[in-house]
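Take a look at the structures listed below.
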Structure I
Amino acid sequence: MTNKERPSFLPEGAERVKGIEARKYNIIVAKLVAQAVKTTLGPKGMDKMLVDELGDITITNDGATILKEMNIPHPAGKMMVDVAKTLDDAVGDGTTTAVILAGELLKEAEKLLDENIHPTIIINGYRLAAKKANEILDKAGIKVNPLDKKVLREIAYTTMTGKSAEAREELADLVVDAMLQIVEISGNKRVVDTDNIKVEKKSGASLSDTKLINGIVIDKERVNSSMPREVKNANILLLDSALEIKEPETDAKIEITSPEQLESFIEKEEEMLKQMVEKIKKAGANVVFCQKGIDDLAQHFLSEEKIFAVRRVKRSDLEKMAKATNARIVSRLIDLKKTDLGYANNVYEKKVAGDAMVFVEGCKNPKAVTILVRGTTEHILDEAERAVIDALGTLAATIEDQKIVVGGGSIETELSLRLESYARTISGREQLAIQAFSNALQVVPKTLAESAGLDAIDTLVALKAKHKDKDGLYYGVDVLGARTGDIYKKRIIEPLRIKKQAISSASEVTEMILRIDDYIAASGSKPKGEFKPEDME
């Protein structure tokens, strides 16, 4: 039976590829996925234009976004996409590095497979190399003050460089200010929850008009135009129940036999709504944010009391508002106390790009803030938003770990040389796999050199020579200057966590792909138009 024949135990239409052919097929697909994002690496990385089935366009050089939008049907390709997604969720940056490193590890593994090295030997060698690489990274990591604005700004700027965000310097400053605002102390550790930074985006202005709000911006408007447009010294009630008459939970039938009964019924409902508003007023609230609905009559009573109200506010926004204003979310009005209210200097409604938005500003020491990102077009706006979110992730990693490494391919060159030396201490065929891992790490400085217009081989030789000297530890590719140099002096720095996570993720997905020696596609499971590796070329 050949590798592509259907064995009798599989249903009609199923396909099976096994052995060397299955492994090679998976490696080819994974390498092509890596090749698709390779040119986006670094400050001179190129953008990709992605068009979906509906004709919507995405222009980006963010690795995770590209892979997500490509909708790759092949399982091996999907595994590479998962690597990017996991890294993007965990750290926020470094996805392109992880994917191209995985592609290069598979390329090196393919050479070893051609020399009849068993996949298990390669996997064991890669595991040893990844473990050693992380040990080296821990020692090479540079300790920093996690609250040093200068260091954080340099990290944010490095992350944003090459992401089509022209106002990088201004954006970097905003992101750092936002991050420092939400840092919390837990024992001896500093904890950062980036969910406490809300990123809102609106087109119709330049990137330089992006601003940090020490409070929350909600993409809603007040429920009634009779309400005040602005409230100074706002005492804010956050309500997660409706300001409406509650419907009976079970089916109920109310019989009204006379106009007097109907009038009495309506008056009773009106009185109940009026009491709700009275309760709010008595507690001292002059602003209400409600997660659910607000009855039309309740709106009228709130307007009469000059209370500013917004309805259908997301739960996540209510939670951010609670952190920003030091309020407590109230579930039952009957339990409302003055101490449940939050405070802000100013709450107002303002039109941004033609849409009404509510701004809650001037909160005392807010632990949740908003970055309002502006851009001239939707494409620029989307890319700026991605740049801001990536920078938030890298800053969070720096503040929590308090360690950085030097970028520009510097740390990868150092790791490559150290692993080369480590390989010589290992007996057996695993030594070849560790050497292959060392070679794969060189893909980062080589790719950066190519994007800078330099000769990749000459650059790598020069970097290796420098790194063998004690003074050349931080030498890498200065892409913007189109030369090699001391990258630490250029202050091109990244969080240690990004490099560790990228190497671990790339190694793990490579091991997983190398372990597969049988590919079985059940009948009807394949996407329309059978996928072939050449489809991605």
Structure II
Amino acid sequence: MLVEAADTLFASGDGDRGLALLRLAHDGAAGSRERAALKVALMQAEWRTDPAAAGHRLGQLAAAARDGKLGVDAQVTTVHCLLWLGLTSEAVLVLDGLHATDTTPEQRADLRFLTVWARYTHPGLFGDEPAEPRAARRGAENLVNTRDALAHALETVLVKGPNSAAVITAEQSLPRSSLGPGTPAALAAALAILVYSDHLETATLWADRLLAQASERGAPSWQAMLFGIRADIALRAGQLGEAQRYAEAALAQMSRQSWASAIGVPVGTLVMACLGRGDLETAARHLEQPVPDEMFQTVWGLTYLRARGHWYLATNRPEAALDDFMTCGDLMARWDLDLPAIMPWRVHAARAQLALKRPERARTLAESQLTQLGAEPSRTKAAALHVLAATAPPAQRPALLRDATEMLRGCGDRLGLAHALADLGQAQRAQGDFQRARMTVRRAYDVAGECHAEALRRVLLPDVDDQALENADDTDTEALHSLSDAERRVAALAAQGSTNRQIATKLYVTVSTVEQHLTKVYRKLNVTRRADLLVKFGPLIGNV
């Protein structure tokens, strides 16, 4: 009765009273088995608030598992917690014992999911296992329940990469799994499949719903985990402001000790968001914080290494950046987990090679990345094409970059799109297509603004008056039509980048006449500089 009452209180968000009832139940337990099972329930309840504090029970629970005093479900829970806190040796011992235990079909499904999840998060523990998924050998038609189907989908993704069947399984599992003590890993697995498959809108929808549930149930650690996932989704979509906000919320909801090896996700995501926004100081401050050595033996360590590598690139240390990116590649090869959807380390390494003025090596890495990908468009393929364009002859670059921008639009990566458009504008300018180059750069500037990518905006148009841009409204078109034909022709050529002398030559007028027209244009359009004219009226003038 106490346990049932505690469960009701936890579901309503009253964790303190629920925990008090569980402690009463534990103190009144009749035997060692019942007391051990209640220790697991107490740990799960404490875990909702502070995993590091709850971890003090894990030593006793691991010993109880070895002594045969814990049921299968309790042992599965214990292994999940041991893995999270980096106690991998104890986790392997309990897991080995579980595999030798007689189990029901439902328990085997939970054990199968645990094994696949452990292979994903801590791939170094399973380096000697065969690559072919056990679930694939069994056949999808023999799956027992939702957890079993999710294990099959995740295992298949880890071997073959994302596919439509895995996405369908993830989408079907989410409505069937309410957020509770035994579900965070399963829900995280479903969201990971959606994210790796570039289904960012669906992943966002479910992450937000689950965050609301975690808040209602008073579970800060669940909120922290979901904030970390939500930050990663926002970063992949190019929403730097949201990525930073969610990553900071993830770190605020749970201590670094409680994050343990998974700290690589919020810190890595936060650093990448800060770099995109041009805030190198904040990025450096978070990278200065110590992280556990065990993190680098988990999939979460890859996120941290990627971020640190890009920080090295941003601070002009390409050799150090290349070392971090190549470390990602070495780890993934050792783990037999070299999947571009998880970490396209070749693209990142290629960028470091470009910074080192080694275009041929960058080209080799980009081409190698493309050979790993199928025919379907993806954000990774777009990123590889983007890097490849930088190594191609100038005449080939616009076509490669246009392909990359189309893919990036389709998968929703706004930041990647802004960078690709910026380079496309440079390629068009190199080909002498100045008008199109100006319009492309303007589009890159606008998209970068949507992403809060201030670092890129400063590179694109360093002399732009942002206040002039913010003041643009529906009256701009009306103001444009107030120009005379001669003034409009001068404004159009100025917006395209022509100098006063070039404008005078093209229109067969004197330089003084051009200057007089521009003075009137600036006054009528309420701008003060040619850069402001481009930003505020470039597209409108180009269509006149």
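Every number here is computed from the coordinates shown, using simple stated rules; none is lab data. None of the values given here were measured: they were computed from a predicted structure. Cβ atoms are built from the backbone, for glycine too; each structure is taken alone.
Things to note:
- For -23000 (helix-only ellipticity at 222 nm (-39500 (n - 2.57) for each DSSP H run of 4 or more, over all residues; to 500), calculated) the corresponding structure among I, II: II
- Read-out Rg and Dmax of the Cα atoms in Å, computed value 27.9, 102, structure in I, II: II
- Structure responsible for 2, 12, 22, 26, 20, 13, 5, 0, with P(r) over Cα pairs in 5 Å bins from 0, in percent, for residues 85-180 alone calculated and labels I, II on offer: II
- Entry that produces 0.40 once FRET efficiency 1/(1 + (r/R0)^6) of positions 117 and 285 (r between Cβ atoms, R0 = 30 Å, to 0.05) is calculated, selected from I, II: II
- Looking at distance in nm of label points 7 Å out along Cα→Cβ at positions 221 and 509 over structures I, II, structure II comes out largest.
- When relative contact order in percent (Cα under 8 Å, 6 or more apart) is calculated for each of structures I, II, structure I gives the greatest result.
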